[in-house]
Structure I
Amino acid sequence: MIRKTRLFTPGPTPLLPAAQFAMAAADIHHRTPEFRALYQRVLAQLKEFVGSKNDVILMSCSGTGAMEASVSNLTSPGDRVLVLTAGKFGERWTALAKAYGCQVDVVEAPYGKTFSLDEVRAALKLETRAVYMQATETSTGVRHDVKGVADLLKSAKSEAVLVVDAITGLGTTHIDMDAWGVDVLVGGSQKAVMIPPGLAYLAVSDKAWERMEATYNPRYYFDLRKERKNAQKGESAYTPAVALIAGLGAALDYIAAQGGGDLATGRAQLVENAETISAMMRAAVSALGFKLFAPESPAAAVTAVLPPEGMDSGVIVKELKSRFAAVITNGQGEMKGHLFRIAHLGYFDYLDTISLIGALEQVIYATPALAAALPGFEFGKALVAAQKVFAGRKPNQAALDAAEQLAVAAK
């Protein structure tokens, strides 16, 4: 049987063919008018994709580099910050803040859960200078309440800046940065924008830019003010990832085309796509007898699933890869062997989802221990459940209307 490798991972995600072609053709120098025109166009597109009037900074690094920049640029040694964590990436905020000498208060929820706003309110202090959180926790498949946290900070009249890692949240969750009052929103190239790892971007509010003038943690490559100054001239402070930027431009063009030529509408459609196929997958695995790891607040970016009791989740990961070249991910860190994760962000669609559900049914059928642990298994059960979700799902019309209104206002 011919096998075609398919990524169902939450990063890197499948590459957009148009972006691959653009990257292959990106044989230009970064200190030329041609590149400056490309760079300025992509930065303008990113503002529309993020859905913000704030300046967006593009950096040649992974998403973790942008997370670090969000700490080094916005804090000074000894500053008190609040980290909201419920997984490996929330824990990364804690490690970064401590590395830069911050006093870190932590609101921690168990893996698979999200924190309550009452817990956040109780942990917030007058001297809290920044709040760091995820939009979606990729390690556990949980979605957090960004708007709720932003509203809480407003009602408390807090001076803290709100920094959100939306690396898997952008393109899978409806986020209104400006209206909600998010000060820094972080994204990454290997997620919903469908290109390889190597670029990170940050939308930064006026409040955050002002805060940078009063902080004195060390920064050099990750100096956001330096990048902002150079971006106004159509350049980056240091050598940029030229090919990736060309690919990003092609990907943003594709997203805009999905929205009838408008990026805000295309972004909303991208989110609706992720919401739909993630709902299909949750229904499918539940129909097979699996339990969801995060049933109360599931993310659309990735579905986290528990294996049958006593079974290593790596068995399912390995069988899907060996039989069908379908690549899903195991749990991270202490969760390895205890859950498997299937991604839905970026260049995934209905047919990709149906094919993986069918492959999962075949893996169960061909693995006696797995079939025995999921009594009542029969072919088609998961596919029927997914089909019913797709047939009956209604789009978030309010979010689509809001995107259309933004598009009209921009014109």
Structure II
Amino acid sequence: MTSSGDPPPTRKRVAVLGSTGSIGRNALAVAAAHPDVFEIVSLSAHRNVELLAEQAARFGVRRVAVGEATPRRPFPDGVAIGRGRLALERLASDPGVDLVVNALVGAAGLAPTMAALRAGRTLALANKESLVMAGELVGRAAEAGGASLVPIDSEHSSLFRCLRGIPRTEVAGVVLTASGGPLRDIPASEIADAGVDAVLDHPTWDMGTKVTVDSATLVNKAMEVVEARWLFGLPFERIDVVLHRESIVHSLVRLVDGSFLAHLGMPDMKVPIQYAMFYPDPPGGRFDDCPPGALGTLHFEPVDFDRYPCYGLVLDAARRGGTSPVIAATADEVAVAAFVDGRIRFGEIADVIAGTLSAVAPGDAPDVDAVLGAEEEAREAAGHVVGRLAAAPSQ
């Protein structure tokens, strides 16, 4: 209990990058539920400036960042508006921020990740591409800046919690679970021509467009294997994936004696988001209650590589190292956008990834400039592959 003469408790000052997306909106919901713990000081959105302006007014933020070509919309008086990559980096490294939530989608999330870590900020990371494209560089930046990196992905948050306090000598490996995505039950012969609406109808998770499509191709799980490799310092051969349609078990830790530790919970992204935002303190609230009797029967199946060809393509690229994962991740980003826009079929996402990996020679990734150079080259090559596929006569 504090007396009237005591100073108020210090709140965490938070920047939410990608605040209008699914993860960003949930992060703001967590902050709104705990106004005594969190102060939102800056926000960003690429295009949805209407919602961004509403969020800025609601939370009284001081600074926002928008995309380079985003038209200006009315913001509350006194809000500083920045544009593009440099504006995101400034928000991420702002000395007036304690916690950066990186909920950006795609390669755009890498530069803010590096900026936040170099500045010594605590980074709650949902942007998969940061670790997929530059995992080693991200780790170095965190160490050099004395920063804390806490994952937001449900699977990695789960592993983060399970591995706390376990001697690494007891850990034989880890297992990530995958729902199988929105196309998991349709006949294999129909997958290639699945429509956008069907692909975006995820059975268990409420996610943004890009992540939901990546769930249908299982690219998201390949990327999560790469994330786990860098987050937990494990070689690829000690990271497994199983399909688990109920999405109740978020991860398992395989111990050296053959037993497992598992983390279970209802599929609600606010749970890992809250954990990351409160870390290292315990979470401040509970969401969906899950009585043990409500768990029902839990199923686990191996991944069918023929049904999910993109999974193998991205994972193989990650194992090759260098800029290969950059090329694969960028190709996927271009392909998903083309599919959602109706330019290519769902089954051609794999063709774009494979074609781009064939067209772009991988190299070393000694620094962020090399990573971004490979990303630019891959984006151009993937665009050409999409163009050829879009121009091809329909089968």
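One of I, II was used to compute relative contact order in percent (Cα under 8 Å, 6 or more apart), and the result was 14. Which label is that?
That value comes from structure II.
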_Among I, II, which structure scores highest (criterion: mean count of other Cβ atoms within 10 Å over residues 294-301)_ = I
*Could you figure out which one of I, II the value 16.1 for mean count of other Cβ atoms within 10 Å over residues 318-325 was computed from?*
I
_Among I, II, considering only FRET efficiency 1/(1 + (r/R0)^6) of positions 134 and 310 (r between Cβ atoms, R0 = 25 Å, to 0.05), which has the greatest calculated value?_
II
*Among I, II, structure where Cα extents along the principal axes in Å as derived comes to 74, 54, 40*: II
*asked:* Starting from the value 26.9: which structure in I, II was mean count of other Cβ atoms within 10 Å over residues 110-117 calculated from?
replied: II
_Structure with the greatest value (metric distance in nm of label points 7 Å out along Cα→Cβ at positions 38 and 246, set I, II)_ = II
*Where is FRET efficiency 1/(1 + (r/R0)^6) of positions 174 and 238 (r between Cβ atoms, R0 = 35 Å, to 0.05) largest, in which of I, II?*
II
*Compute FRET efficiency 1/(1 + (r/R0)^6) of positions 54 and 190 (r between Cβ atoms, R0 = 41 Å, to 0.05) for each of I, II and report the one that scores greatest.*
I
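Here, each number is a calculation from the coordinates, and none is a lab measurement. Just so you know, these numbers come straight off a predicted model, no measurement behind them. Cβ atoms are built from the backbone, for glycine too; each structure is taken alone.
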